[in-house]
Each structure stands twice: as C-alpha cells, then as structure tokens.
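Taken together, the values in this text are just the output of simple stated rules run on the coordinates, not laboratory data. No experiment lies behind these values; they were computed from the predicted model shown. Cβ atoms are built from the backbone, for glycine too; each structure is taken alone.
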Structure P
Amino acid sequence: MSLPHDYQNIAKVLGSSTLYEASGLPCAVDRKIRAVWKGAFIAAPAYPLQCSPGDNLGLHLAVAKAPRGSVLVCDCADFIAGYWGEVLTVAAQAAGIVGLVINGGVRDIAALEAHGFPVFARGISVKGTVKATTPSVGKPFGFSGAQVSAGDLVVADEDGVIIIPAHAVERTLREGQKRADKEAAFMAKLREGHTTMDLMGLTHPEEHA
C-alpha cells in the first residue's frame, strides 16, 4: 500500500504522540529507544531486520537491499554494542536510507549528527561487533512493543517512536489531523480564561464525598 504523498510533512506537524493517540493501536515502541541526537526526526516506510547479539551483518545486508526512502528497523535482542556508526551511515545515505531505529546500540554520535542522519537507539556503545549471522532481513516481527512489517510507517521524534501498520496509515493521519484541530480549539478557549476542569467536565473528588 502506498503512503499519501505528503505524509512526511503531516507526520512532522502532528508528531508521534498525536498520531499514537489517533491510531488507537498498540504501535508505541519501548520508550527507552530514543533519539541519539537532539532534533532527529523520521517519517518513512519501515524495512525490518534482526541481528544476533553483537553481530551487525544484518545491517550491512539491509543497507544493500532496502528500498530507497526506507528507515531500517533493527532488533538486537536488547544487546548493547556499536552496531552502527559513521561508515554504515555514509553507506546508508548513498543507498537512500533515511534513518535507523535499533533495539541495540550505536556509536560515532557526533558524526551521525554532522551527517544529519536520524538514529533512535536503546543505547550508545564504543564496542564493535562481528559479522557472522543474519537471523532475519525484510521479514515481519515483534519489535519492542509494536509489530513491524516492510512498508509500515515509522514516525520517530523527541516524544518517542511509533510504527503504524500500512493499512492504518491514511486513517491515522486523518484522525490525527482531527485531533490536532480539536486541541487547537481547546487551547484557544484556555487562552480566553477557561479552565481544563470546566472544559473537560472534571470535578474534585471531595465534591462527591
């Protein structure tokens, strides 16, 4: 399923939190997977892969195989090592890869930021890796609280990472815009002096005692 032509701009304006709420789906990735440099943002179709602990051969294969415009979504079974650094970043950008979300570690952080390559990772590590095994490249799997398949929409920003199934992207973007419009009207009333208690119909527990 193709994504709407302007999905990246819409996703950046709405953000991961609004889109998560709008999706109504268990699409949030573990909160410990965070941006490794401030301001990093991703909105792109996923290309999933799995690496064995301490082994980054799958990432090298994925950079060679993933469609241009993809974000790599890599599971490393929570094992922190330097699976990714400046060398793979340069290779990925040349191949048209637009970002990385990894349940593992990365290194060369200053270089990643200098290249403007957005990375969201569980940790940072100077330790290198071997290149020996490839459990899975391009196949769907459960990723740190969400499911991921090739072509799903990954949205990652300072609030966190979500993975929206391809079949739910258009609905989620549409509902996200409705939610944003409703919140804008809500905040306009707050600026006029209304309270959240009034607008949300909240009451103090003591009033029911």
Structure Q
Amino acid sequence: MNEIKRNDTQAETWSIFRIMSEFVDGFETLRALHPAVSIFGSSVLREDSPYYKLAREIARKLSNSGFAVITGGGPGIMEAANWGAQEGISKSVGLNIEIPHEQKPNRYQDISLSFRYFFARKVMFVKYASAFVIMPGGFGTLDELFEALTLIQTKKIFEFPVILVGSEFWGGLVDWILSSPIRVGTLSKEDLNYFSLTDDPDEVVRIIKEGYEKVRRSRAI
C-alpha cells in the first residue's frame, strides 16, 4: 500500500513538470506573435457550411490586416480560420489538444503546438489575443466565450473585443441573457457591452482594429 501511495505521489509530481513544460513551450513559441486574434467554433462544420466560409473570410481579412490567427488546430471552423489566415500575410497558429477521440491537426498551421492540459492551452488563447471571434460551436466554444467575458468583467485581463459571429445562431443566447440574468439582476445591461454581435466580416475587422488601437493608446499613456 505504501508503495502504491509513493508511486501515485511521484506521478503527481512529474505531472507538474509536464504542465510547466507546456507553459514554457507556449510562451517561448508565441511570445513574438503579437498582435493576434483567437477564433473559436465548431469542429463538425465542413466546407459547405456558410459559417465555415465566413470563418475563412474573416481570418483572411484579419491576416491581411496584420493579425495572426490562433485556433484550436482541429477541423471545422478551426480549419477554416487557419486556412484563411494562410491565405493572408500573417501567421496561422494551431493550439492542438490531446483528447480520447484524437483530434487530427488541420494542415493550415504555420505554428503548431500540442497540449495535454486544457487549462494550459486556454491560457495561450487569452494571453496572446487582442480579440476573440466566436463562431457557432458547442460546449468548448461556449466555455471559451464565457471564460473570456468573466475575465474581462472581473478585470483579470484588459478589455478586448469579444465578437459573436452569426446573429441567427447567437440571437437566442442574447435574448436569454436579456430575459433571465438581466431581468433578475445577476447581470446588468452594461455587461452587454463586453461583447458584440455581427454577421459582417468587415465589421469584425473594424471592431478588432479599433479595440487594438484603443489598447495601444492606453498603454502608451
């Protein structure tokens, strides 16, 4: 029994070094990336989806505007965004995750990192982003959205643009926020200012560029 406990403790200790190595690899690889935008969305939407096409267009426009594009590195919206970034002039980055149903990295990555731990990966999405673009997606996309809004609301990170793309997809969520959290007082109407909703790729780029310049000016003061 003591031997089992000792082995468990050793395994936990070594996992700390694995976690540290993921942070070090991420910091060393991405530190010169700025400015960048993290784009999130479903892994199951394919090339015939209008959202796939929209993500590719947005990423291409951002890339040509000087923003590197960071995604989760997988298929679907992530692939579309990496593809669009490569069609532009800036870097295309994939932060891949090791999961039981193995995620195959898409082929449009100039920089590719692999993570075992979701929390280490999530730090990279936030640390090197000047904005979040949230395309239609599932639980993972929702997780990134609400974590970003929480960090901004609690002032743990500087306020950067968080943009929901797809009014038909996200409209119900906004209606729910208005009808439930804001109605009962757990959120305020001012909290709606933490994100934008649009279907226009050019509007996405405009919001991000204005947000980035605002941050640059505030840091120069």
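Determine which structure produced the value 8, 32, 34, 17, 6, 2, 0 for P(r) over Cα pairs in 10 Å bins from 0, in percent, calculated from the coordinates; the candidates are P, Q. Intermediate results must be reported in sequence, preceding the final value.
Details: P: 9, 33, 30, 15, 8, 4, 0; Q: 8, 32, 34, 17, 6, 2, 0.
Computing P(r) over Cα pairs in 10 Å bins from 0, in percent on every structure in P, Q gives 8, 32, 34, 17, 6, 2, 0 only for Q.
The value -10000 for helix-only ellipticity at 222 nm (-39500 (n - 2.57) for each DSSP H run of 4 or more, over all residues; to 500) was derived from one model only; which of P, Q is it? Write down the numbers at each step before the final one.
Working: P: -10000; Q: -17000.
Corresponding structure: P.
The maximum of mean count of other Cβ atoms within 10 Å over residues 173-180 over structures P, Q, that is, the highest value, falls on P.
Comparing mean count of other Cβ atoms within 10 Å over residues 37-44 across structures P, Q, the highest figure comes from Q.
Assign the value 0.90, calculated as FRET efficiency 1/(1 + (r/R0)^6) of positions 21 and 133 (r between Cβ atoms, R0 = 41 Å, to 0.05), to the correct structure from P, Q. Source structure for this number: Q. When relative contact order in percent (Cα under 8 Å, 6 or more apart) is worked out for each of P, Q, structure P gives the greatest result.
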